[in-house]
Structure P
Amino acid sequence: MHEAVPSNLPTPPAPLNWAVKAPSDGQILYTAHLSFDESGAFVDGTIKEQTRRTMDNIKASVEAAGGTMADITQCLIYLVDAADAPGMNAVYAEYFDGVLPNRATVVVAAILAPEAKVEIVAYAHIARKP
């Protein structure tokens, strides 16, 4: 299980931790997702709908690797519109209990899928199972 690294930094303004450490055994999972469904079709919609589908895809990848959302230690989030941050944050926070992953959010001019409002990269440390 990973844990937040305490520091003298102020409380983050978004659902994240400034630094997260993970135990050294197990595997590291790197995954990146957009709002695609199981058939490969893009799921368009509001930022909340796209974020939910993207986070569901991340959850599916982490679980397929033998982990849980609690194993995610860092996320990198790309938004096309800074005004979408509150909606994305609201949905994103629903996927984590306890220690929130370290996170960076960047506003970009575009994502390669033209309809995409959000893309999320996640890094997870999945402990070795006995």
Structure Q
Amino acid sequence: MGSTSFELLKRRALSFLRDARVDLDSGDYDLVLFHVEQFAQLYAKYLIYRKLGDFPKVHTLVKLLRDLARVYEDCELGKLISENLEALYLLEESYISSRYVPREYEREVALRAINLGEKLLEVFRCLENLS
């Protein structure tokens, strides 16, 4: 993957977060969770790639974020993971269920997912500024 290719991960990640906001306004709450999960997964892979020149080929968000926390060890990512562990697992579930078991979520859950996405974005930008 060339340097411009891995930048595509970041651009797509930010597009997924933008899509999540649009989904919220449209009432597509299941897609909010899916898009927040995709945002977090791609941005984490982007950051790991920046630091190591490669990234894990996994699709489990919690594992990916824990790998990211080991690579950077800063910006309180570990704290954010532990404080939001259940919500992160719910995002993982939304990724899986989007393909196999359709599931609906309430607006409140979607709002919490967006808020978590925004917190992750702050941490990701902090990590990006370190390298």
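Values quoted throughout were computed directly from the atomic coordinates according to the rules given, and no laboratory measurement underlies them. Predicted model only: the values in this text are computed from it and were never measured. Cβ atoms are built from the backbone, for glycine too; each structure is taken alone.
Annotations
- Origin of the value -6500, where helix-only ellipticity at 222 nm (-39500 (n - 2.57) for each DSSP H run of 4 or more, over all residues; to 500) was derived from one of P, Q: P
- Ranked by relative contact order in percent (Cα under 8 Å, 6 or more apart), structures P, Q are topped by P, which has the highest value.
- When Cα Rg over 2.2 N^0.38 Å, for residues 53-116 alone is calculated for each of structures P, Q, structure Q gives the greatest result.
- Once volume of the Cα convex hull per residue in Å³ is evaluated on every structure in P, Q, the highest one turns out to be P.
- Here distance in nm of label points 7 Å out along Cα→Cβ at positions 37 and 93 is compared for structures P, Q. The highest value is that of P.
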